[in-house]
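The data blocks that follow each hold one structure.
Values in this text are rule-based calculations from the coordinates and carry no lab data. Nothing here was measured: the structure is a model prediction, and the numbers come from that model. Cβ atoms are built from the backbone, for glycine too; each structure is taken alone.
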Structure 1
Amino acid sequence: MVFRVHFECADLARTTIAQQPDPLWEVLLGLHVLQLDDEPETFGPWRERARARLSALEQELLALTPPVGYSPDFLTPRAGGDGLEAGLAAVAATPPAQLTAELRRLSDGVRLPGWTRRLAAGDTNVMTRIVHGLRAFHRTKIAPQMPMITTAIEPAVAKHNDTVAHAGFESLLPQLHPSLSWSAPVLTVALPHVDRELRLHGRGLRLVPSFFCRKYPMMLLDPALPPVLVYPVRHDPARSQVVVRRPNREGAVADLIGKTRAKVLTVISAGACSTSELAARAGISPASASEHARVLHDTGLVTTHRVGSSVRHTLNPVGANVLSGTR
């Protein structure tokens, strides 16, 4: 069975490769991984630790994210590509009609708890709990893994960029996943139990790399939503095993005193960013952002590495542990 994506000329011009994972897709796919037992060499240690420390808010998310079959599209809005907080704002603003339709579809495959009926009816308190749960899961389960995730994804994306620049879109597809094939003007995704057609109609396709994506690429079900294809980055178990280490807070908290530095750390926790991106998101000057990032790096809370002519800042496990204590 296959998923066929029909391109027009404008779609090829508007197809893009995301340079980093979408935080809400990583949350959704991490929740899927949490409920399964496959790929133990990659996800086993993370899964064991995450299961043992799942909060009540995070447990509620499991009802909305069955690991096999349909998960609601509203959990992974397009705005997530602009950062965690932008994505969460879009989740909170999901139109009532979309919520109702997607929860009804979800109920066809799984038995839903009573609070989902209140969610479908527009209960803002329930939606607020979902948003808090998504944020907490990212902060405590995804963000601590960002150094390892970045190590796996950035070289792959750089290779994909180079392939498109030198050999074109058609040559890129075999690199992304063996299930993808191109016969102009149709992209075919060989998926088990899926037989669908999607016509882009000039909207283009956003290709998003993911560490927690398992086995096959993922796409939204609703054809009216901005088209996206999330593809798994191939794992090297020897290099990319998900491991959560016990952090050492000594000496770190003193350097976090002050609201600005705490804000900078929070911005970095939403996803890897350059110094200029950090400055824009935190509302401070590039010079100030650079200095705060340097201190956070020197105290072991943030990992900073060079990519081309710029540097990228990511939260590490110690930083995530300190940050969770400041909220």
Structure 2
Amino acid sequence: MRLLVLGGTGFLGYHAVTAAISEGHEVSVFTRGGEAPADGVEMLYGDRHGDLSALRDRECREWDAVLDTFSDPEAVAETARLFSGSAGAYGFVSGITNYHPHGPRVVDEESPLRVSGDAPSEDPLQERGLAKLGCESAVLREFSGETFIVRPGIMVGPRDPTDRFSWWPARFARAFGLSGLAGTGAGPANVHEVLAPGDPNRPVQFTDARDLALWMVRMLASGTGGIYNAVGPGRREPISEVLDTCRRAAAELAESESAVPAATAYPRPTWVDETFLAHHLEDVTEEKRPLWFPEPQIPFDEVDSSRAIDAGLCFRPTVETARDTLRWLGPRAQDPSNLAAGLTYHRERDLLRAWHGVGP
């Protein structure tokens, strides 16, 4: 397959490019700048908002499939028109923010979608969801070939720019590696006490971007179309199990570096009520909170991805995601200020003290 990835140097696009190369496909990337994400990738430079000349001049550059992750309906409509009649399939990465906040508690592909003017003005997901829905409509309207639309949720793993999942294995890694800082003022009063959010039995959903990328490449190569929810991990996974898995990944890293602390210093979570956390974290936007802190934006309990799973989507064990994320973070994991999401040493310490009744 000759695959064109519109944006392939960041997160999901990068993993789609490397997955396609590993599967033996020819890959071109259209981007505003940056280096090739893998050897053998053709780099085309331009701008979705004005300069598509590298795509329009496509003599000997007709692709079998296009993969698009953009969120601008007008720009997506333009590229869908451009490749209609030449590319065999058009894949678009949408999102679960499309679903109406007052829909069922478990959403599938037939659940009600957001409608303009039909959500509270303070709902931060309304604009994002409507933009993605506009992109979906543009693809279906403008592209004459096979259309493949994917609705993922929270994506995690190496190269994740949000660090919402990354914060957890990094936090446990600090608990193993920073025991000598306890009481020095450089960290919480007890670096081994880890603040954990809400109900330990609350299930969470997230997808390793590498799993999603490989599945999308294979679907495009097979010419399979349709609309699919693609939210992992394909099994019911409580937040307590996710955190324990992240702790295990950090312990493995500590052991490999001969830095495992005494059993008495083994990091342990303290589960703090979600209402308490929501009150004390009003100044921290959801995108800046570690997964899974109070998230009032999420309007449903679960996303049904059985259609995608039946079509071959698989999810790796969470411990593998946590382990690979730690390796990717490297030294950045040792300082929470290096991460895009999470709590500072002092913020976590103060929250724990307030929860224990020690003081502000």
Structure 3
Amino acid sequence: MVALKAGEVDRFVANPPDNVPLVLVFGPDVGLVSERAQALVAAASGGVDDPFSLVKLDASDVVSDPARLIDEALTVPLFGGRRVVWVRDGAGKNLAPAVDPLFGQLDPATALVVIEAGDLKKGTGLRKKVESDRQAVAIACYADAERDLERIIDTETREAGLTITREARQALMGLLGADRLASRGEVRKLCLYAHGQTRIETADVEAIIGDASAFAVDALIDAAALGDLATLDHGLERLEATGQRADVIAGSALRHFQFLARARVDVDRGVAPAQVVERARPPVFFKRRAVIARQLTLWSAEDLGKAGERLGAAVAEARKAPTLAPALVSDVFLTLGRVARARAARR
């Protein structure tokens, strides 16, 4: 079965058909992968956390013991019905040896296996096998588009009994999008801050989101992209104190440099950096626009390609070795900062 189209995903997740025994949820947006997998499992299991019918496996355990996955999937539930097996946190892990035996062996009436994975290239590895199988389904999870962010804001503000001004919405949109769970969490935090009001204003967004760890990470990424080593050194000293995992911070930096790479294509075509940033969708937070436009003048397409490779490798290594992750990410950020500083000196 081919991968689901964007318009089909929400319907499938809310009401998974009983003729699908294997679902692969993958993509660079780790939060969205987790959110969709959790919703899918809840729908398939009826929201009942019964250890006899719902089995939660950590991907690390599956990698160390590949046979366990098929053993769990083929186990008949004690009280009948459909057994749901959920493999969590599979980003950066080789799950193929454990998943391969599932193809052609599962009865969709008695088993459903939901697997979380990272960003998988089309036509390769586990993604290719799932998309080529007649019964399996692959769900891709990419960073939210503007319409998706609008939906999150509308849903959360409506449930909180609030409205939001156009200016506040635009400011908030510029701070969201890298990770679905993080975006939803920031909007909920904003709604809680505005409790007792009827409307969210721009000042509310600046007050609550401006102090968020996600905003501090943006400042750290900007320091690396601009070659501001003093700010970068200070920020890296507090890396672990931010409360965020180093691999998540590196992932945010990777997405930012990927954005710069796409924007640089337009700059090389003759479009002014400020104009490219102004047109960006989702919109860039207005306070960062001048900073990002400056970054586009420092980084060439070639340099951005190399930066993306270094950051991608850092994300993978940080996930494999969590205890070394702060040091690994710090080293890459300092390298990027030195490159940016050297390019600025040339100019």
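Ranked by FRET efficiency 1/(1 + (r/R0)^6) of positions 72 and 192 (r between Cβ atoms, R0 = 35 Å, to 0.05), structures 1, 2, 3 are topped by 1, which has the highest value. When helix-only ellipticity at 222 nm (-39500 (n - 2.57) for each DSSP H run of 4 or more, over all residues; to 500) is calculated, the result is -18000; to which of the structures 1, 2, 3 does this value belong? So the calculation was done on 3.
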